[in-house]
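Take a look at the structures listed below.
Quick note: the coordinates plus some simple rules give every number you see, no bench work behind them. Just so you know, these numbers come straight off a predicted model, no measurement behind them. Cβ atoms are built from the backbone, for glycine too; each structure is taken alone.
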Structure 1
Amino acid sequence: MSKKTNNNNEETFLSRFTEGFAQWAFRWVPDALVFALILTVIVFFAGWGLTAHGPGQLVGDWMKGFWILLTFAMQMCLLMITGFIVGDSKYIKAGLLKLVDIPKTKTQTILFYSIFMCVVMWFHWGIGLMVAIIMGRAIAVKKRGLGIHYPFIAAISYVTALMSNGPSQAAQLLMATPGNFMEKAAGVIPLSQSVFDIKLLVTNLVLLITIPIILMAIAPKKEHAVEVDDATAAIFVPPPDPPVDKKSLPPAERLDRSFVLPILIGAAGVFGCAKLFGMKGIAALDLNTLNFLLLMVGLILHGNSKSFIESVQRGTSTVYGVIIQFPLYAGIFGMISFSGLAEIITRFFIEISTPTTFTWIVFIYTGIVDFFVPSAGSKFVIEAPYILPAAKNLGVAYGDVLNAYTAGSLWVNMIQPFWALPILGAFRLKFKDILPYTFIGWLWMFIVMSLSFFILPQIF
């Protein structure tokens, strides 16, 4: 850091609270895998106590469900990897670094970065994480001297993820995909009824307008700003790779670096997607189509097999949790679905809800669960078997429930460090460094979503 400050005299209740909360979270909140194991035990004993299935049957239910969601797990892995590949391409990186030069003042930089990240996060949260790291680190280096607090830049990168309730979210994409694991119970729910529903679009517009304003309002003053030092700056914006003389390479490596096949295959794939969207419109967008499209775009952007594969290798480090945790959540799904526990939980939600309060209850409930199981994709496997049947019984639109489910996950991410880890690692920070700002985002998301899911349905 280039300069240090002492804010002890200006320490507020909020700063003391958020720092204490961060310390508590790091001390007491274990890895997500531990919670998957704990939930397995909890669901097992709940099934034993509340259903007619004994221990042996429940173990059978668990094993029956364990491998039932392998397709979904692979789809989720590809969703994360393809987003990473697109954001990791040299052309995207070069373009982002040029965008950083557009704003000239501190206010312009915060406003531009916040709005840009909100839009990218809405389109694809995986790409958003990559873009946030690339642009955020460039801003930290190129805008030194403007008085932008370095941890605050990382906080912007994470707070703008509140806008991620868009066309790349797992729950909505999965339910829009034919053959999904809930199709017999709820059918196929097109994105026009969830992500592109007018109520959610208006809510996202409110967030798009207000999040940058709030971020500008809570930005630390210049005299309190801490900026990166020269050593960190050299790491954040490394020099470009030296040019390679392809003629001196062996034939195999020249083929690895050739643009012909990647561009040809990628262009064919993009053409096929364009034709599909031309025939079906937005209804063609599902989990498989989005993954395919981003894979083809990634091939084009990288321009050769060598760069593409190297990016895939880097991207696979982001999906290790999905690979190992999805079978565990599928096992939990098996116990909930096959034992009759889903029907019991469904009745509970019906009893405590009304048609106008159900989506808000889902928002709050899934947020609480998400604090301990911080993965909207895998956690949906647990919740879908009872929140969707409850919605049907209450006459609540499935799309509204999916949107509330995702909003609850995004909401609690602001005070849960799991999805912040890539950003924290890239910026070399701790969660407590950004929590004072993400906590404000958590409060604002609660207000906006309570208005959207609870108060407005009571009035209209």
Structure 2
Amino acid sequence: MRLKTKFNFTYAKLSAIGFFVIIIIGAVLLSLPMSSRKGEFTPFIDALFTSTSATCVTGLVVYDTYSHFSVFGQSVILVLIQVGGLGFMIIATMFLLVLRKRIGIRERGFLKESVSSNQMGGVVRLTKHILAGTFILESIGAVLLSIKFSSEIGTLPAIFNGVFHSVSSFCNAGFDLMGRYSEYSSLTRYSGDIAINLIVMGLIVIGGIGFIVWEDIYKNKNNFRKYQLHSKIVLSTTFLLILCSAIMFYIMEKNNLLANVDIKEAILSSLFQAITPRTAGFNIVDVASLSEGSKLLTMLLMVIGGSPGSTAGGIKTTTFVVAILTVISSSKHSDELNIFGRRLEFTVLKRVCSIITTYLLGAISAVFIISLNQPKLELSNILFEVLSALGTVGMSMGITSQLNVISKLVVITLMFCGRIGSLAVVMAVARNKKSALVKNPVEKITVG
């Protein structure tokens, strides 16, 4: 009985341990000589950084992926991205389904939390749909990208590049193999290519809206009224964030980065820059040359991130919406949170406050540690790097390769927390406390 109790893990603990094991295995493989182009050992701290970035679908790199890693090393990164994007429990369930093993109540409970479902019923069917949908969408993206790349690099390299960039886009990872043209260039080479931009942006958005929304769209097709409240909030918020951010980016950059480009490229750049900071990490413009206003907008989008139960990070769109609704409700002296003709449970506010507070405290602490450890780095660049890591975005002002061991460990921790969820990591570490039989007396305080 004691042994059973000892290993009676919660989902938060199981997820943290699962991701940690995958990261370590990936780090060992990436450190081997066969993983590098030069056939040399990669320092373990750098291999660990790359493995964490891939598994946590972030995209921050200390080496250019194409220039440093061999095809084997790139394949390891590709597998880590796919496993990290889908999540530990979905991959484990896939193997159980292949082996025709029974999926018990406990495993179904873990799956429910993994995909952020509100109910346990039908969660195995949902997981099958997720696996099938992922394979179909990534395959379509891979075929289309392979066709585009084939005219430049030949058939076999084009197929590998197509698969790699399709998986990286769908999983919101931001890893690329464009170092064959210029190191750390991301997709800037294709800033005016409509097809590649639309394919990558489409995969990023679909991967970032969440598995629950997929299922809702699959069931109810175009009938928006029948969608769950969660799906309505996610889809409307995603649309508004993309539209408003693209307009703001265009206004702020029309006399800067977009000053000497045609209207087609300006529109593509504005849309791409509105989508990619919400945890994708690719870029088709020079991020370091953004105006201060655009940098601030990018950091805000990195904090918001994607949606629950998706391949994206950040505090999530639903958390952002509940926070906004709370402000509106308080300003109206109302005790209710209403949206789309429905009233939200007020208990959700406690979780939203916990998520945002934990997120901000983690970011502030990391900025302090890195700035004290490397005082020569600019504070704004450190903040950008920290938010990028914690939001599993992967965009950088170019300081990733300048980080020393301590700073790298801080960023590794941020990426890990960002993928699993900062609050989930705290819950995994903290001990479960039984509810007190006797509660303290209530007394009011003044806030605000």
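When helix-only ellipticity at 222 nm (-39500 (n - 2.57) for each DSSP H run of 4 or more, over all residues; to 500) is computed for each of 1, 2, which one produces -20500?
For helix-only ellipticity at 222 nm (-39500 (n - 2.57) for each DSSP H run of 4 or more, over all residues; to 500), the value -20500 is produced by structure 2.
Which structure, out of 1, 2, was FRET efficiency 1/(1 + (r/R0)^6) of positions 239 and 415 (r between Cβ atoms, R0 = 35 Å, to 0.05) calculated from, if the result is 0.40? Source structure: 1. Each of structures 1, 2 was scored by FRET efficiency 1/(1 + (r/R0)^6) of positions 71 and 367 (r between Cβ atoms, R0 = 41 Å, to 0.05); the highest score is held by 1.
Work out which structure the value 24, 59, 16, 1 belongs to, where P(r) over Cα pairs in 20 Å bins from 0, in percent was derived from one of 1, 2. Label of the originating structure: 2. Computed over structures 1, 2, relative contact order in percent (Cα under 8 Å, 6 or more apart) reaches its largest value in 1.
Which of the displayed structures (1, 2) returns the greatest value of FRET efficiency 1/(1 + (r/R0)^6) of positions 215 and 231 (r between Cβ atoms, R0 = 30 Å, to 0.05) on calculation?
Once FRET efficiency 1/(1 + (r/R0)^6) of positions 215 and 231 (r between Cβ atoms, R0 = 30 Å, to 0.05) is tallied for 1, 2, the winner is 2.
If you rank structures 1, 2 by mean count of other Cβ atoms within 10 Å over residues 47-54, which sits at the top with the largest value? Greatest value across 1, 2: structure 2.
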